[in-house]
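K.L.:
Got some structures for you, see below.
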Structure P
Amino acid sequence: MPPATANTARELLEVTTLLMRSFAARMRQGDQRLEPAHIGILAKVRLGACSLTELAQHQSVRLPTMSKSVSLLVERGWLGRTIPESNRRQAIVTLTTKGRRVFAGMRRDAEKHVTRLLAALDRADRAQVDKGLAILIRVLSTAVRN
């Protein structure tokens, strides 16, 4: 890999880390007290019902860890958990109406937060960021699909 590409990768990871730290701190301050892992769970389940095993694989955690997180989100009323008659050993997780509202509110809040962070950019810098983001979205979307 060319040194310039490795440097770009390091900087992208640094930006990602800074954004995630910023989001995590902000979400822990709110009324909902969301943890970053909970956001990933809500985002996955928002796409459709899934099993605890699928969620654990998606989040790269062990099943007991996922079960504990899901139980907390069920207690909050954000997720529903059912056991299908066809397989009593498998729990299926769905997003509740309240969970959809919480997730939508979190996304709106995150967008406002980043908007405030980027407000200091002048027009030329913002155009450069926009252009770079378009490229990254194209490259990363292709990689995720494959």
Structure Q
Amino acid sequence: MAKASSFFTTEEQAKILSSVKEAEKETSGEIRVHIETSCSGDVLDRAAWIFGKLGMNKTALRNGVLFYLAVTDRKFAIIGDAGINAKVPGDFWDKAKEMMLENFKARKFTEGLSKGILMAGEQLQTHFPHQADDVNELPDEISFDKPTEE
């Protein structure tokens, strides 16, 4: 069974982080990537729970986006906060998921995830352009496995 923390090589993780930084460069939006070894329940419910645990619902403009992957169960989800969800086209998240799934089926996990991140970044840049007083509200690094449940 592949562990979340070793699913991507160090080089692949660096590429994913580079995509996050590129996507966030011209926006006030926040993008996080969370990878778990497994997800036994509904992937959207789990991703929404992780979204809250990572504090992504606390950004000033509610414009956080989470990319969630459960590697052994081959599940993934994209969760956008209320601010970005109100702005993107209705089918945007489905199109992003379809593009990612095509890459994942071809075992191009890094490429699929990076492209999805950049797609989200384009929407964030369009609807939440970078302002002079913007601060990076959330860490950019990839988080792994289960946050401590309280």
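K.L.:
With helix-only ellipticity at 222 nm (-39500 (n - 2.57) for each DSSP H run of 4 or more, over all residues; to 500) derived from the coordinates and found to be -13500, which of P, Q does the value describe? Provide the component values of the computation, followed by the final result.
P.N.:
Numbers: P: -24000; Q: -13500.
Only structure Q yields this read-out.
K.L.:
For the read-out Cα extents along the principal axes in Å, a value of 45, 37, 30 was computed from one structure; give its label from P, Q. Intermediate values should be presented prior to the final figure.
P.N.:
On the way: P: 57, 38, 21; Q: 45, 37, 30.
Comparing all candidates, it corresponds to Q.
K.L.:
Once mean count of other Cβ atoms within 10 Å over residues 71-78 is calculated for all of P, Q, which comes out largest?
P.N.:
Numbers: P: 15.6; Q: 18.1.
Ranking P, Q on mean count of other Cβ atoms within 10 Å over residues 71-78, first place is Q.
K.L.:
So distance in nm of label points 7 Å out along Cα→Cβ at positions 63 and 87, computed for just one structure, reads 0.4; which one of P, Q is that?
P.N.:
Values: P: 1.1; Q: 0.4.
Among P, Q, the structure yielding 0.4 for distance in nm of label points 7 Å out along Cα→Cβ at positions 63 and 87 is Q.
K.L.:
One of P, Q was used to compute relative contact order in percent (Cα under 8 Å, 6 or more apart), and the result was 17. Which label is that? Mind dumping the intermediate values first?
P.N.:
On the way: P: 17; Q: 37.
Only one of P, Q returns 17 for relative contact order in percent (Cα under 8 Å, 6 or more apart), namely P.
K.L.:
Matching task: 11.6 is the computed value of mean count of other Cβ atoms within 10 Å over residues 15-22. Pick the structure from P, Q.
P.N.:
Details: P: 11.6; Q: 17.8.
Source structure: P.
K.L.:
Taking mean count of other Cβ atoms within 10 Å over residues 47-54 as the criterion, which structure among P, Q has the greatest value?
P.N.:
Details: P: 13.9; Q: 18.1.
By mean count of other Cβ atoms within 10 Å over residues 47-54, the leading structure of P, Q is Q.
Since every read-out is calculated from the coordinates, none of them should be taken as a lab result. No experiment lies behind these values; they were computed from the predicted model shown. Cβ atoms are built from the backbone, for glycine too; each structure is taken alone.
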